[in-house]
Structure I
Amino acid sequence: MNNKKSLGAKLVGAPYYLWAAIFTVVPICIVMYYSFTDSNGNFTINNLGQIGAYMDTFILSICLGAVATAICLVIAYPMAFIISQMPASKQRIVLILVMLPMWINLLLRTYSLMNILEDEGIINNILSFLNLPAIHLINTKTAVVIGMVYNFLPYMILPIYTVMSRIETPVLEASKDLGSNWFQTFLRVVFPLSIPGIMSGITMVFVPSVSTFYISQKLGGTMELIGDTIDRQFNRNNDFNSGAALSFILMIMIFICMAVMNKFSDDGEETIVV
């Protein structure tokens, strides 16, 4: 009987394993192949040896991604908490509003943001109307961070909200009955229970922020992040080997970040005491 169940479970999971093999394992193997071969298909590690020339680009990408992730967390955490405390009917409406930008193509969202941040865009027109000095935002690091926050903020809100919505009201009431004020309840109950959502949100925002290239191209001017460098190697220079090597290093860095986030998430779950 157990064997039949086991066989049935394997058959049910077969499409998932096939999907993972085709769209996850195979692409990773292709990236690794090009990373360790030259244009003739011969084994080499010279591609990885060139990474040092792009170290500043890696650092800039990580720094801007970290700043964007921190800003998303600061905005998303209280917003997710407020949404989780709303009545169920209002929660659905607000969540639709949060997810609405995600239904629009990234390209269109970025173009609309360009119109807002340009020297003669909406922001500077408003400042001009108020007789205030104009602000140069377009083609700056600030514009790139704004673009990251604007495009990836829902990925921070949703996982935090999902975790907070599962915190049962009796748990909060029990904390208050034991003499805790609202701040103590938040610090000792709400925040520890929301750590898994925070870690998930950080991962979901940090990973695309570090690897983005279209946002930096449209909002950063001549600024080049690691995603732009990889795009240039593939599409302009036709250097698949160097591009794959950069992608491989970036992939390793992302895996390390995800492992660290998962470790903190696991530790947070183990130390929760209600």
Structure II
Amino acid sequence: MWDFPLRLLGGLHYLVLAHQASWDDIGGALDQHQEFLSRWTEEQDVQTNEVQRAWALLPGFLSLADGRPFDLLELGPSAGLNLMWDRYRYRYETGEWGTGALELTGDDRTPPPAELFARRVSVARRRGIDLNPVDVTTEHGARLLQSFVWPDQTARLERLRRAIETVRDDPPELMRGDYVQSLPALLSDRREGTQLVVFQSASTMYLDPSAMTKVRAALHEAARDEPLVYLTTGRAPEDDGFALEVERYPDGGSSRLAVFDFHGEWLDWGR
């Protein structure tokens, strides 16, 4: 199990966050909570939801706006923090957007064009489907996400906690399931008068080619009656970050919008 150390450290952090263990006595925690940690490392996958990626995704969403409310569907949302992207506040060298309590910013090496930030969007519905969605409205779910952010990453933890509070105010609809199999049915459920926007930020990279073929076939088929857009990320050819791309269906035409850091710390728009 290649990620055993990550699982173990996550379990220890979970106990620390619950005030049941201390980093000052790891040996004692391993002894006292042996049964819990054994079960955790066997059953609990590494589970993260990096909200900083929303800072890189926002200009992509704004570039898609056509005046209609968005009908959002995220593939692999984890806890749905990035489904709430319009509820955060953003800062770039060329402008600001949003009024949320959580402010996201980063190193915009090549910033997005200023005119994008004049666009306003509304969200009619936000849905996500994940094999193991995390419910951060519960104490366990919130602690679970925090447990896989290391305790010395204080800024990242604070950002995560603020995002969790935003989600708790008005949670998105999170469904448990395999989106490769469920996508046709989800895409057929469309809100009249809205723009269907499907997106993912670090999910399809784990699919094999045949599964990805099924995803694109479902997007193509669902767009026969009414077009849809798919905002997606994949490893940049230079392998130094994610390439942010938009695919438009039914034709499947693709264009690259930007390259950004895997965790959304920097953004190179137009690259």
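None of the figures in this text is laboratory data; all of them are computed from the coordinates on show. It should be emphasised that the depicted structure is a prediction, and the values quoted were computed from it without experimental measurement. Cβ atoms are built from the backbone, for glycine too; each structure is taken alone.
Figure out for me which of the structures I, II the number -10500 belongs to, where helix-only ellipticity at 222 nm (-39500 (n - 2.57) for each DSSP H run of 4 or more, over all residues; to 500) was derived from the coordinates.
Of the structures listed, the value fits II.
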In terms of FRET efficiency 1/(1 + (r/R0)^6) of positions 52 and 92 (r between Cβ atoms, R0 = 25 Å, to 0.05), which of structures I, II is highest? II
Test item: mean count of other Cβ atoms within 10 Å over residues 84-91 calculated as 20.6, pick one of I, II: II
For the read-out distance in nm of label points 7 Å out along Cα→Cβ at positions 28 and 196, a value of 2.3 was computed from one structure; give its label from I, II. I
At a computed 4, 18, 24, 24, 18, 9, 3, 0 (P(r) over Cα pairs in 5 Å bins from 0, in percent, for residues 124-179 alone), which of I, II: II
By the measure FRET efficiency 1/(1 + (r/R0)^6) of positions 36 and 172 (r between Cβ atoms, R0 = 35 Å, to 0.05), tell me the structure among I, II with the highest figure. II
Who wins on distance in nm of label points 7 Å out along Cα→Cβ at positions 12 and 252 among I, II, i.e. which is largest? II
For 36, 32, 18 (semi-axes √(5λ) of the Cα gyration tensor in Å, calculated) the corresponding structure among I, II: I
When you work out mean count of other Cβ atoms within 10 Å over residues 44-51 for each of the structures I, II, which one comes out largest? II
From which structure (I, II) was Cα Rg over 2.2 N^0.38 Å, for residues 68-115 alone calculated, if the value obtained is 1.32? II
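Identify which of structures I, II gives the largest calculated value of relative contact order in percent (Cα under 8 Å, 6 or more apart).
Largest calculated value belongs to I.
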